[in-house]
1. By the measure FRET efficiency 1/(1 + (r/R0)^6) of positions 27 and 307 (r between Cβ atoms, R0 = 35 Å, to 0.05), tell me the structure among I, II with the highest figure.
2. For structures I, II, calculate distance in nm of label points 7 Å out along Cα→Cβ at positions 35 and 259 and state which one comes out highest.
3. One of I, II was used to compute helix-only ellipticity at 222 nm (-39500 (n - 2.57) for each DSSP H run of 4 or more, over all residues; to 500), and the result was -25500. Which label is that?
4. FRET efficiency 1/(1 + (r/R0)^6) of positions 131 and 235 (r between Cβ atoms, R0 = 25 Å, to 0.05) was computed and gave 0.95; which structure, I, II, did it come from?
5. Here relative contact order in percent (Cα under 8 Å, 6 or more apart) was calculated and came to 24; which of the structures I, II was it taken from?
6. With Rg/Rh (Cα atoms, Kirkwood Rh), for residues 243-298 alone coming out at 1.05, pick the structure among I, II it was computed from.
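What follows is calculated from the coordinates using simple rules that are stated; it is not laboratory data. Not measured: the values here are computed from a predicted model. Cβ atoms are built from the backbone, for glycine too; each structure is taken alone.
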Structure I
Amino acid sequence: MLKIRVLVVDDAVVVRSRVSKILAEDPELEVVGVAANGRIALAKIPRLHPDVIVLDVEMPEMDGLQTLAAIRELYPKLPTIMFSTSTYTGAIATLEALSLGASDYATKPSNLGNVEASIQHIRAELIPKIKVFGVGTNLFSPGTTITNSIFSAVSKSREQVDVVAIGVSTGGPNALAKILPALPADLPVPVLIVQHMPPMFTKLLAQRLDSQCQIHVHEAVSGAIIEPGQAWIAPGDFHMVVHRQDDIVRLGTNQAPPKNSCRPSVDILFESVAKVYSKKAIAVILTGMGQDGLDGCKCIREAGGQILAQDKATSVVWGMPSFVVNAGLANEVLPLELIAGKIIDRVRDNQLPFSGL
C-alpha cells in the first residue's frame, strides 16, 4: 500500500520535529519534507509531490493564509490542513483559512512540553484528518452509497415544524455559511446547531455567521429561551440540549462525557430535540467525519420528525450523512445549495404559529 505523503510547514523547529516524528511512526504516512515558512513550502511542493500539507497559520515571511491562497491558485485540489494554536488570533485565522479553501484544521497541543500528551493529541486530532484527505475526501463512507443527488425516502410530511436542528463537522463552517445566510429574518422557527469545534472557535464562528445572516446567530448560553428567527451554536467542549419548562423551551449546556468522542455531540442535541419537539422537528445532517448524529436521527425519525441529509457530491467528507442515508433514515438527500430552500419550504408548508413557547 502506498503511503500518504505529507509536507509539514511550521516556523517552530520543535513543532516540525515533534509532528514529523509522530507522523512517521504511523505505517500509513510518510513525511516527505518540512518547511519553515510558506515560501520554502511552495518551492518544495513541485519536487516532493505531497498528498497532504499540514500548514501552520502564523509564520514569518509568508504566513499560512498567504501560503494557502498561493496553494489554492497553483494546486486547487491539494488537501491542506491548517495546524493552528487554540488562541483568539489562531481561531480567527483558522476560520478565515477555511473560508479561503483550507480542507480542514487541527489544533496544536496546548503544552508541547508534555511529550506524551502532545503525542496523543496529534494522533487523535491530526492523523485521522491526514488519512481522510490523503486518500480522497469522499471515500470516508460505509457500505453502498446513494448516487442520485436528490433521493426521497418517504413522502413529504405535512406536520407542523417547530424547530430545525443541524449537525455538522468537517467542512461545516463553509456549509453553514451557505445555508444560514439564505434563511429569512422572519423564519418562524429557531435553529439549533452542533458544529464540532473547540472552545473559542464556536464563539467566533457564531459572530462571523451573525454578521452574514438575516437571522441572529449566537453561541448557546444555558437558560436561553428558544425563539423563532434565532440560531444557536453549541459552545466548544459543551453538549447542548433543550428542555421544556412551563411551556417554555430553553437551552441547556453541560459537560457530560463525550459521545462518539465528541463534545458537543450531534446525537446529544438530536436526542433532546426528539424528546421536546417530537414529530415537529426537522434534523439536518451535513458534511463531517464519523457517525455522530446517527443515533440522534433514529430518535427523531422514531418520534415522527423529518431528516434532511447532504449528498456525497457536495460534502467535504461524506461520513456523517452517509451513515444516516445508508441506515434509511433520510427523508431527502440534497446537494448543499438546495438545503436552505428545502428548510424554508418545510417550515412554511404548514403556516401554523410557532408553538415552542
Structure II
Amino acid sequence: MTRGTGAGQLGRELLGFGPHAGAHRVAARAGVSVLVPLLVLLAAGRLEWSIYATFGAFTALYGRERVGPLRVRLQTEVGVLLTAVVAVGTLVGSSEHRAWVAVPTAALLTIGAAVLSDRQHWHPPGALFPVFALTACASIPGEPSDALVALLVAGCSAAFSLLVGNLGAWLRRRRATYAAADRPSGAPGARAASPTTGLWRHVLPSGVAVLLAGSVATGVGIGHPYWAMVSAVVPLAAADPLRQLVRGLHRLLGTGVGLALAGALLALDLGPLATVLAVVALQVAAELLVGRNYALALVVITPLALLMVHLVSPVPTSELLVDRGTETLVGVVIGLAVGWLARRVGSARAAG
C-alpha cells in the first residue's frame, strides 16, 4: 500500500458514516433504561447513587443485533457482570489506597471481560463498559457498607434494562411462535468460541495497556485516572492496525469537541432534574451516533460522562475538563503503543 493510498483510506475511515441500522430502537431502550432509575433516585433524594444506576442501565446497550432468548442471555450475563463490578469498584473506593488498588484490579477485569467478549461475541465488543464502571466507582471515597447499596441499585437498574430491552420481543412472541421470533443457533449473535490468537492479539495487550495507563495517570496525580484506563482500552477493541489508529484518533477528536459542549453545559449550572434530563438526552444521542461515527458519538459521550461525575462528586469545571482531555490523550497513546508492540511480538512469535 502506498503512502497516498494509506492516507486516503485513513481519511475515509475517519470521516466515514455508517448505516442507521435501527439505532433509534437501541437509543429508545437506552434512554428509558437510564431515565426511570434516575427519576426514582431523584424523587427519593438519592442522586448520589445515580452512578450505580447508570452503569446498571448500560445493560441495555448490549445485544442490539440479537432477538429473543439470545438477547436475554447476553444482557443477563452483562447485567450480572456490570452489577458485580460496580459493587467491587465501590468496595475498592472504601480503601484509603483506592487509586492504586483500582489499577491492577481494572487490568485483571479487562483481561477477563475481553475473554468473555470474544467468546460470547458481545456487541459492543471489548471491556470498555465494565472497566469504566469499576474504575469510576472506585474513584469515589466511601465506606464498605456502600458496596451493598451499589449492588442493589445497579442490580435493580440492570434488571429494569433487561425488561425494557426484551419487552418488545416478548410481546411479539405472544403473537407468534418462538421459531418465528428466534434465530437459529448458527445465526449472527449465537455463541461461538473465538480463536486462541485473540489472547495475544488484544486480550493481554488490553490488560497491559490499562495497567500502564492507570499507573501513569495515578503516579502523575491526575484527578480522574480511570479516564486514562478507559481510553487505553478503546483502540485495542479493533482487530487491525488501521482501525486501532482510527478508533484512537476518533477518541481524541471527539473528546476535544465534546469538552467544549461539556463546558457549556456545566457552565449552565443545571439543577438536578435538568441534569438528569440532559444525561438521558445525551445517552440517546450517543446511541444514535456510536454505530455511525465514533468521533461524533464522543462529542455527546464526553459531556455525558462529565455530567454523570458532576451528579455524584462535583468538582470545578476547569479541573474536570483538563483531567478528561489529558487522560484521554495519555490513554490513547498508551493503547496505540501497546497495540503496536503486541503486533511486533506476534510477528516474532509467528516467525519463530
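1. Working: I: 0.40; II: 1.00.
Max of FRET efficiency 1/(1 + (r/R0)^6) of positions 27 and 307 (r between Cβ atoms, R0 = 35 Å, to 0.05): II.
2. I
3. II
4. Working: I: 0.30; II: 0.95.
This value belongs to structure II.
5. Details: I: 15; II: 24.
This figure was derived from II.
6. Values: I: 0.98; II: 1.05.
Clearly, the read-out refers to II.
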